1. Looking just at Rg/Rh (Cα atoms, Kirkwood Rh), which of the labels I, II belongs to the structure with the highest value?
2. Here relative contact order in percent (Cα under 8 Å, 6 or more apart) was calculated and came to 16; which of the structures I, II was it taken from?
3. If we compute mean count of other Cβ atoms within 10 Å over residues 36-43 for structures I, II, which one ends up with the highest value?
Structure I
Amino acid sequence: MIAIVVAAILVSIAIPSYSGYVQRARRAEATSALLRAQAAQERFFVQFGQYATALTPAPPAGLGLPTLTEAGLYGLTLAITEGGAGFRITATAQAGTPQAADSRCASFTIDHNGLRGARDAADADSARDCWR
């Protein structure tokens, strides 16, 4: 009986811990997609002298990138900033996916200067914790 109680306590500690680990590991999907999109924007700029204004159309109309990450956990959006002299790409956890429950890192961003950002579910800055 004591063994069952000890096992139940260990499971009650291990499952949330494992779930948190998996959630953190899935964040790499967002960060790698953002870094790929940033590199694509820089290549586009070198070739065409301006930043692309769209993700999905093939060059020269856009970057030719999907709006969802590989496993579909995050949606990507592109915004042109500074009157066309800059950009910001955002990855937001998709509703209905396991990452939608990631309240610590609900969205990630990267801009033309390489500035990395992240926001939690309450829209507070969480870049330091999320871009590890």
Structure II
Amino acid sequence: MSTTSPLPADVAALLDDFIDRAIFEDVRDGDHTSKACIPPDMRSKAQLKIKDVGVIAGVAVARRIFEKVDPSSTFESLIADGSEVNYGDIAFKVECNTQALLRAERVTLNTMQRHERHRYPQQPFCF
């Protein structure tokens, strides 16, 4: 079972609304191929591998996305937001329902890639 850092209620509500809208925009009622081909009770594991040097952003948001798509997900953060990262580092690991994983992965990556504030101007955020 995953745990979330407590957020002020108004911030949590805004984040949840953003996530709901992003998932709806991306997959509406779900990926029909996944629904047709993947058993509804199947579970899978994934990890986010860093592809470049930089500063990570969005791990906390990723945790919440996975919690929203599968409340029974387990999420292990290995690198905190704002930390410097290198190629090959693993930012987090997640285990959840396979159909939920496929709904969450693109929203997670898109969200993390949109973080634009840089800790160091010469270092891009990495996803």
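1. Working: I: 1.15; II: 0.97.
Comparing I, II by Rg/Rh (Cα atoms, Kirkwood Rh), the maximum is at I.
2. On the way: I: 16; II: 34.
Considering all the candidates, the number was obtained from I.
3. Working: I: 16.6; II: 10.9.
That would be structure I.
Values in this text are rule-based calculations from the coordinates and carry no lab data. None of these values were measured; they are calculated from a predicted model. Cβ atoms are built from the backbone, for glycine too; each structure is taken alone.
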